[in-house]
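Only the coordinates and a few stated rules stand behind these numbers; no lab work does. Since we're looking at a predicted model, the values are computed, not measured. Cβ atoms are built from the backbone, for glycine too; each structure is taken alone.
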Structure P
Amino acid sequence: MAASPNFTAPPPSIPRDLNLDQVEDLLKVQKAAQKISSILDLDQLVDKVVNEIARSFGCVDSDIYLHNEERGELSLACAHGCAGCEMHGPGHSLKIGKGMVGFVASTGQMHYAPDVRQDPYYIGCEDSTLSEVAIPLHVEGQLVGVFTASHHELDAFTPCQLRLLQALCSDVAVAVHNARRFQQEQRQREQMTHEAREARIIQQALLPKTSPSIPGFNVSGLSIPVGAVGGDWYDFIPMDKGRWGLVLADVSGKGTAAALLMSATRGILRSLVEAACTPGEVLAKLNRLLVEDFPAGRFVTMVYGVLDPVQRTLTFANAGHPQPLLMTGTSAQFLDVERGIPLGLGRGDFSEVEVKLPMGSRLVFYSDGITEAENQRDEEYGLARLQEHFSRSNASAESLLNDVLSFADGSGLHDDASVILVKG
């Protein structure tokens, strides 16, 4: 007869028919069973269960089949013994109702065959197998799988051992259920991470590859998303007569949803710019389209201007975006417009402002992720620091973002940060 098991969990109460040795084994089993609940690697878990039980009971074979609800079958997850049997190869599966495993899965009840030669459900595997037990693995009434153990002796499992196995299978079922959920969640996280990387690559491809070459001007831009993808966007759009369209926008929200809306807005804006409309007209037409298409509560702030290098002017319209900063010599001015609501919220028109860009001037478009960046004392970077930074002759788009990141050190950015700098 097989030795008492040393790996299982106790039943709700200690049966009266246990002797002292069996009670001692049962307490050992309780400690061992507690360990399996902490195993979240499914392969490691089922391997430990089947091998420990096989060794404890002297089994010819022990297996765990996992329930595939979508396919209506049970797939072999791990087996101890029967290495040369085709039924124990990787990926082997059984339909519900077939064999002892399928019968137990369909009835939800343990089935014990003290003599497999007389059992109507047993499917032969090892010639030396004479007795076998199959026990369903259930969690909250849902079938997780089936555990089986077979032995080379007739009626090898005592009533006490069968109770121990049933108790063990209750713990195994919960552990397997948790491990499968962890595995599924891990795959979902990996898939989401992969998709986020792909989305970031695509979004970065929508940003300008290089700065435009504009006689008499140096134009640059930079954007840092707070996550894998973001809702900030800037663009340089070539136009007729050597003019350039400059745009910096911020879609409400963060993440993939904001990135999708940003991409759609970019495509529409570019098509409108090609129609040679003025900045105010472009934003008005864009707004009408976004009001119809955007989900409720979503909007875009945007500043869009046309740089004329011959006239050394920039004509811009502003849709609820932070005011551009113009530095000329030692003077600084935040440029305002009369009318301009965020795009996508409702009907409205957009006024324009034309500014002169003399030699040595600096014009800055920026997102609120820069001015609203906070340090550990909850202080904002603010307009004063922005103005002070661009009072330096060597200031650049890159130096501004580095300064903001340094200012927020320890707190990190909480919103996308983007900037366009036009040096005259």
Structure Q
Amino acid sequence: MKNVLSIILGGGRGTRLFPLTMHRCKPAVPIGGKYRLIDIPISNCLNSGIRRIFVLTQFLSASLHRHIARTYRLDEFGGGFVDILAAEQGVTNLDWYQGTADAVRKQIDTLDHPNNEHILILAGDHLYKMDYREMLQTHLDQEADITVAVLPTTRAAAPELGILQIDDRGMVSEFQEKPRNPVLLDTLKAPPAVLKRLGATAADRPYLASMGIYLFRRDVLFDLLRQTDHVDFGRDIIPQAIVERRVAAHYFDGYWEDVGTMGAYFRAHLLLSDAPHPDFLFYGTATTRIFSRGRFLPASRCMGARIDHSTVADGCVLYEDCTVTHSVLGLRSIVRAGTTLRDTIVNGADYYESQTVGDQPQGAPPLIGIGRNCRITRAILDKNVRIGDDVTINDASDRPDSDGPNFSIREGIVIIPKGAVVESGTVI
């Protein structure tokens, strides 16, 4: 793995996760109570023995830069780095990254080093655990120019993914990005013999979808980027390469979720609190740990609260008679007396206020956290929100997407943006 360089793409606008991306880029969005999305691919790399990692950034990247600088400081004796490659103007590059492939193209001079024999391209908004050493082994065994990680999926999910056809040798013979035509979908179904060879067992998942994980030989990647002006890997580069190069498939049958939409982010989050054994856990062995910034926070305090099927991060305070059901409470979350949370994600806070140990006086401006006697269902409360007393946030499953003065509704989920204030008595 010493000859593998990893590039994590983190430069997109993240419009589908707005308003969580109002003040930050998508890879910096919190997940799991105490992590950020960028921690997933970086941790997978470190667990796989890859210690040379570039993160490509562009929009609203200050908090992501700060998180990476404070978290991933690799020692000089072990070697390696986790560095930022931000979009910048140069002698020949006068515009922003235009897509995933264009972002890598604009950094070719930095990436072109003899030690970078293989280059691994990763997304910054996927939730999964994967050992990339196994993918490299497939890449070498197949003598491939490019290897694409694939996982089995259903017909219902196939139109939202890139679907591949694989021949008997394990090589990719066709690639279709988000195929919607039913007739085309029928032709893309993997033959039973191919599925059996890969070890697939579920008959209801006969399609092989790209995970957005690509392993290139360095010279092949640079040739493909220099010979064309294509801007996207999935839509442009990979389909072209199938015709001209040896493109292999690496089969993966673990949990994987693209959390680039609000619905997927919400579902994946609440999955953490499902019992008894959710498909994805942040717990791990020495080779499957998820890393993040270390914080010196006290243990959470629970003073008469009722907690059921929920995840509670460090430094939280839960007061008497509050109820938390099937929810996630992030770092420094404050839930005051009499409040009920159900199917709710609270991303916590960046700091405490001096009044945290007690309740705010009646009628005073809301403190950071959630006030007394609130009823909140199916919502996402971003960092540093201030929810007053007697606030009601109802399930919005039957309501269209919309934006209010201090909230947004996306895919039936109410989102309170970072730093928003919801006054006492508000009903949403």
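One of P, Q was used to compute helix-only ellipticity at 222 nm (-39500 (n - 2.57) for each DSSP H run of 4 or more, over all residues; to 500), and the answer was -5000. Which one was it?
On the way: P: -11500; Q: -5000.
So the calculation was done on Q.
Consider the structures P, Q: one of them gives 3.1 for distance in nm of label points 7 Å out along Cα→Cβ at positions 274 and 402 as calculated from the coordinates. Say which.
Derived from Q, not from the others.
Given a value of 41, 27, 26 for Cα extents along the principal axes in Å, for residues 162-257 alone, point me to the structure among P, Q it was derived from.
Working: P: 89, 22, 18; Q: 41, 27, 26.
This value belongs to structure Q.
So if we calculate distance in nm of label points 7 Å out along Cα→Cβ at positions 186 and 210 for every structure here (P, Q), which label has the highest result?
Comparing P, Q, the top value of distance in nm of label points 7 Å out along Cα→Cβ at positions 186 and 210 belongs to P.
Among the shown structures P, Q, from which was the value 22.3 of mean projected area of the Cα convex hull in nm² calculated?
Details: P: 29.6; Q: 22.3.
This value belongs to structure Q.
Thinking only about FRET efficiency 1/(1 + (r/R0)^6) of positions 170 and 242 (r between Cβ atoms, R0 = 35 Å, to 0.05), which of P, Q has the largest value? Present the calculation step by step, with values, prior to reporting the outcome.
Values: P: 0.00; Q: 1.00.
Once FRET efficiency 1/(1 + (r/R0)^6) of positions 170 and 242 (r between Cβ atoms, R0 = 35 Å, to 0.05) is tallied for P, Q, the winner is Q.
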